[in-house]
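Just so it is clear, none of the values below were taken in a lab; they were calculated from the coordinates. The shown structure was predicted, so the numbers you read here are calculated from the model rather than taken from an experiment. Cβ atoms are built from the backbone, for glycine too; each structure is taken alone.
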Structure 1
Amino acid sequence: MNIRAISYNILCKVFQNNAYSNKLLSYYCKKFNLSSQDKKLLYILTKGIIKQRNFLDFILSQSIKNRDFKCIKESIKCLLRLGLYQIIFMDSIPDRAAVNETVEIAKKVKNQTTANFVNAVLRNYIRNKDAIKLPDKNNTSEYLSVKYSFPKKLIEKWLTLFTEYEVELMCEYFNKPPKLSIRYNCLTTNKDSLSAYLLKKNIRFSYGQYSSNIFHIIDQFDLSKDEYFIQGKYSVQDESSALAVELLNPHQDERILDMFAAPGGKTSYIAELLNNEGSITAVDIYPHKVKVMKANLSRLYIKNVDIICGDIFALDFSEKFDKILVDAPCSGWGVMAKKADLRWHYQKNLSQLIELQEKALNKADKLLKHNGQIVYSTCTFNINENELLIKKFIDNTGNYKIVSPDNLIHKEIIEHHNIIKTLPFKHQIDGSFAVKLKRC
């Protein structure tokens, strides 16, 4: 099967129908039973083009003669992006091969006229690439938007939160291939055993700087076929994601609720820290995600979780909880390296998300015992979903305070007012926010 043709099909669905690339990539890999090598090429090509859309379109608009790029059909734009990305970003592919392969796809999915047009545009770029200039650096938002391929309005928003240098570093982080990080399962193995296993397989890694249970994998491999993964020795989890659970600091004599639990990364970590003891209730509204969570918990030999597939806002419980994790649905600004599509949907349903986050905290308040604790966490650094939302909740309820992380969290990621925040340009892990609230 032609990997470039598959990538083209995915790109059309993403850019024409607002489909999500992760689901499509998974679907096509299974459909065609792709080898590890083909799967790697498909992911690099597809996610790279999605991330670099702004930059590619800027170049293409200057490489087309006598035609407005904006007026070109999206399906033809996808062909042009497919070819241009290979020419600019994939040094292992000769320019001639990139052009010819793209032209052949154009013949099959369109017609000879389109193929001729694609051929002319790509070859025109190759001849004149040195003449193409980026926007003036003095126009900071426009320059960064084109160079790093982000929406200009998002860049402008970030420039109100961070310095120009920090924003540029963050853009660079998000455009790199995402890190693979794993968390060892303390129920079935330990840090030394997993280290020895990875070294034996010649897989290079580094230890997490802020979470001692995390390994950052340097040499990528197909973990779905790895015996230790199948045996439940570890889970995939970013270091920033693990911090919310460590801040929660669960104990075996506590009733714990995970309100938005699927696919179960944080739930499983809570269970592991409790040594499969204690009481954990994990709730999620989506059946397909709950199915994945059940499979994950089973693989990890976790037995102390009561899984509920349902709407947390419609549920009531006979007994209240000592600790509640509100890992809220959010804009995902901190995980744009992993989710290539997010930068183009950064404002999608944002007001509804904030309403949901507020509603989730209010629900947690009703389900919490006196003197209980809530950990609120997101994978974004949008202050409207984090600091401002927490302040509003504390002001409205009047009976909560932010408590110190004590020795649970590395001091480097504790900001003023005991807020936990990771920033890609500063900590070299995904962006995240977490805070522990105690009912007074």
Structure 2
Amino acid sequence: MADVAQESPRIDFCGADGRHGPGTWGQRHIWAAVIDNRGNPDRFTMRRVWPAPRDRTVADVVAALRTLVERHEALRTRIDIDRGALLQVVRRSGSFACPVTDSDTPWSRAAAIREASDLSVDSFEHDGGPPVRFRVLSCGGEPQWVAVAISHLLVDADACGGLEAELHALLNGTAARKLPVYQPLQRAHFELSPDGQAHNEQTLRFWRTTLEQYPEWLFPLRADGNGVWQGARFPVIQAHAPGLGRHVEELAERLRVSAPALCTAAFCKAFSACSDATAYPLGVTFSNRVLPWSRGYVGSLAQHGVIGVRDVHAPLDQLARRTGQSLLQGHRFSLYDQDNVFALIDQVCAEKRDFYGPVANFVNFQYRSVPNDGFGSSEGLPRRDLVFDEEAPQRDSAVRFGLHIGSDRSTLFIRISLDQACVGADTMREAMEEATAQLWSLIP
């Protein structure tokens, strides 16, 4: 493929307003992690590739991207620190380059992803330049992809999905003309309002109750006694189970539970064998985009919640039903002021030696329906095999204990990051095998 970088068009934007105000809970949540992971731009950059509709010109695509920036204040926001407080400053107008790279052969998705990764090599200057970078990838002058890098401080994965859908609607002439009603500054003002503070207080009570009622540690303390792990990278184990995705969906339907609840229960049982814990807190990533006000919202939301897990030796179907109820309840308490929650953790878990007490040993569960992207092939493999992907593209993670489960409705994909100062890789592999065996043991 012969790539030719053409002269860069510019995105000259002029939004409806320029203003400033306090940061949101979601922005402050990410900002704390950004500070702990300086020099690691990959960790906090959302990289995406958006296919361009056929029969559009580069000028069409650039114009649609300009409209996105003008409609959504998050895409033209810089972050300032005022006397220790995070402040978001929305620029009304400005300009930045949108490079175009033309090729004489079609762009593959993999090649487009590499272009998006190149955009994130340099960290964003949050107090200066725009928080978004675009690159149009064309073949013979016709755009095929838009490579995108956006600061995670200002958008999250759900927001990126919404932006892609809106770009397509703009290019197809079906986008709503009305500007989005809810912008990050509106969200920040709600969080500071009496209603927002009341919700935060309710969340703090829920977290306190959960931490007090579920006091055990899912994983043991670090063997070296060192609780300072911010900024570290942790190895990733990746595997896939052919056929198990379909099995889980059918099983969940028969048991009348959600697939995430079923998978969470299976891994809770397996992980408990690492420490013999029977009542412990579990961190969970929720999607708050089901809330009515969040539809079309482009910003970052705090969406990490906590649930309590006990009686892990109960039959899997019973544990899955209880887990499903806990997930529904925990979802209500996943929007909060992180500073208050961390202060609560310090208070409740003050006697523990590890960073943030038992919360440091959360497993960050996330279940998504995803395409088979980045995992090995499952063709020709016997049913019920768990295949470890030794050549996984993601080698390490900033998440100390993280579990991401995905399904394409056929294969179940599993990605785990772990702190090997607490749990060895062989032990974790055995836990993964045990969890998948538990899921296979139930008959739809």
Structure 3
Amino acid sequence: MRKHSMHAARAAVRSAGVYGDSIADGALSRLSALPISILSDALIDEKVSSLVLERLNGGRAGLVSGLYGQARFAEARARIEAVKRHKDEVLQMIDQQAGELGISVWAIKGLAAESAYPERMVRDLGDLDLMVATVDDAIRLTARLRTAGYDFDNLEWPWVKKSLESGVIYGQFNLNDGALENRPTIDLHFGGYSVRHCGLHPLDTGEQEPGLSYYDIQQNLPLIVANAAGDHDITTKDLNDLALALQNPSVDWDRLLRQLEAIKLLEFFKHMAEQLDATPLRRLYRDSALPPRLKKVRAETPAPRVSLMRHRRWAATVRHAYALGARHSYARAMVTTLSAARYYWGHRMVKVRSRAVRPGPRLPRLVNWTCVRLIPAAMVKQLRNGDDGAVAGPSFLPVRGIQRSLSAELTAIRSPVGDIIRTCLGDFVPAVYHVDDPWQRLSEGTK
């Protein structure tokens, strides 16, 4: 019953939250008829709380007050407001630090998309998404950000993959400031943008001076689509971004469709177009260059919907993994499909083994379809104890072993306690599903 109610609530929020002047009469009034707990969740899920709140503040103060009385809504709004308050100072710091290091940094996704909005503050931003060219750039920039108070998020570990075709190591570092009311979280992507289980959208940049710059709308659109596809959920915010792109004459839609086909997301994009066509912005879509170009494209199955959302996401991700793998061989398709089926069925939380394996765990092969988490050595004890407090303990393990360079800043060490990844940031324990505590091994006398 709640899922049915949530579907109706999200539809009502979509009618009230599309960006533009063509809001249907009564769209805001219909929000008042919804249960406040369901409405608050729908606003967060559709990611248009800033825009809808601005419209509600015109005469529905009681409804706004009720929304802030919902814990999830209040927490999400606190995060969004933190981004608004501190975004400029954080980006200025990153620009300065990157310039000093000689690193090019690009603002992507929401940071890049908001420039298309005449009133930027109405687009929800939950964090700051940035891109650098290489894992080495990410490590060097992270070292500077650590001195400025940022550190790894102990709920979302750093992770890496490697493209077998290009040899590029890509992934993401999630960094936070430790307190919700402080500076916003930074999602630092490197090597390109990861697409679902085993896809990679490569860097779409030319020569760039060191420091911070922004993806333009053409460069950013594939990332907007890929982000929605990763969640297998199309939000009103996504549709607003697409609608504003349709109004930009500089967008080369043929180029975008080729890029989406290269990462097998053209069929998912068809769903985005169809959902935009079902909003008050349908005329904008129908008058654009997209309908004839998408006429023969078959929409992806299963379709993104509220009902059975996790199962739909799993099925779509597995099918997508097969499609990407089959481009190379049926053997690879089987590997990508089975690994996606296993990885996305559960909650993908790394667990500490109750009993250490012998010999020590090894670094998994770096490939497109294996997400290798890099757990800071200083955090492994906390993970074992279920403690999410501040990081405590040394960053480097007192171990030695055969070394193998993965990049200029990444070194794999085959040590008696297992394989360790050493960087200037400290040592990391690689893991996919399970991790051993190297400190426990050392205390037990493993040399």
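General observations
- Ranking 1, 2, 3 by mean count of other Cβ atoms within 10 Å over residues 70-77, the structure that comes out highest: 2
- Computing distance in nm of label points 7 Å out along Cα→Cβ at positions 198 and 214 across structures 1, 2, 3 gives 1.2 for structure 1.
- Parent structure of the calculated result 71, 47, 38, given that Cα extents along the principal axes in Å is the read-out and 1, 2, 3 the choices: 1
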